[in-house]
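Structures for review follow.
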Structure I
Amino acid sequence: MKKQAPYFEQVYEITRAIPYGRVSTYGAIADYLALGSARMVGWALRNALLWQDDIPAHRVVNRNGELTGRMHFDTPETMQALLESEGTRVENNQVVLFREKFWHPEALDHA
């Protein structure tokens, strides 16, 4: 039997797979993993911001497209700036055209 990666590593793997210019949600990642909760995904990404620089945590937002994790970046504006640098428009701390920008991890199963 193949040993499964620790939960945080699974979250990081999925987050790395979010395409440039797209966003996913804490809940979609949690549902895809069928482990933990949206809050646990948030904890994993908060940890990544502290210790790893190769995880695009800025691409993960809440279920309404809001930048609820913005306070965990170097400045509260950093998350928005990173998204906008990838062509994702943000207004009032919310992704504009969220449904069009949303990427679900299930896409990995069809790649």
Structure II
Amino acid sequence: MPTVQGLELSYSLYPLPPGRFLFRRWKWELWHGPQLIATGWRLTRPDAGRALRLQAAEFGHRLFGLPAPPRDERVARGDLAPGSAERVAIGAVTAWLVPRALERPAYS
């Protein structure tokens, strides 16, 4: 199966303040340049990282007109530490997940 490379997506991953229910939540956002692709929240940071990876894979397949592989939570498992860059290879698409703050130009 051919692999498509060169896709770079940025993400934001940060804890939300406690709400009405007093439990910790993690907010995640997935960006392709200035376009917000997907967003959501999860109860744990590893679950938020899993959601980011799965959404990145699905978006990459749609972007290149490829059929998305069946959703497999085990493939995307593992923690994604905030501020770390990671290569995601799920199905036929390889993408880089880069923290959104690193993508912004430095202003003097």
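All of the numbers you see were taken from the coordinates with simple rules; none came from a lab. Remember, predicted model here, so these are calculated numbers, not experimental data. Cβ atoms are built from the backbone, for glycine too; each structure is taken alone.
Can you spot which of I, II the value -11500 was calculated from, given it is helix-only ellipticity at 222 nm (-39500 (n - 2.57) for each DSSP H run of 4 or more, over all residues; to 500)?
On the way: I: -11500; II: -6500.
Source structure: I.
Which structure, out of I, II, was mean count of other Cβ atoms within 10 Å over residues 14-21 derived from, given a value of 16.0? Don't skip to the end; give the middle numbers.
Working: I: 16.0; II: 8.9.
So the calculation was done on I.
Distance in nm of label points 7 Å out along Cα→Cβ at positions 30 and 54 was computed and gave 1.0; which structure, I, II, did it come from? Let's see the in-between values first.
On the way: I: 2.8; II: 1.0.
Only one of I, II returns 1.0 for distance in nm of label points 7 Å out along Cα→Cβ at positions 30 and 54, namely II.
To test your reading of the models, identify which of I, II gives 12.3, 42 for Rg and Dmax of the Cα atoms in Å, for residues 22-77 alone when calculated.
Details: I: 10.7, 32; II: 12.3, 42.
Answer by label: II.
Could you tell me which structure in I, II was used to calculate mean projected area of the Cα convex hull in nm² as 8.0?
On the way: I: 7.0; II: 8.0.
The value was obtained from structure II.
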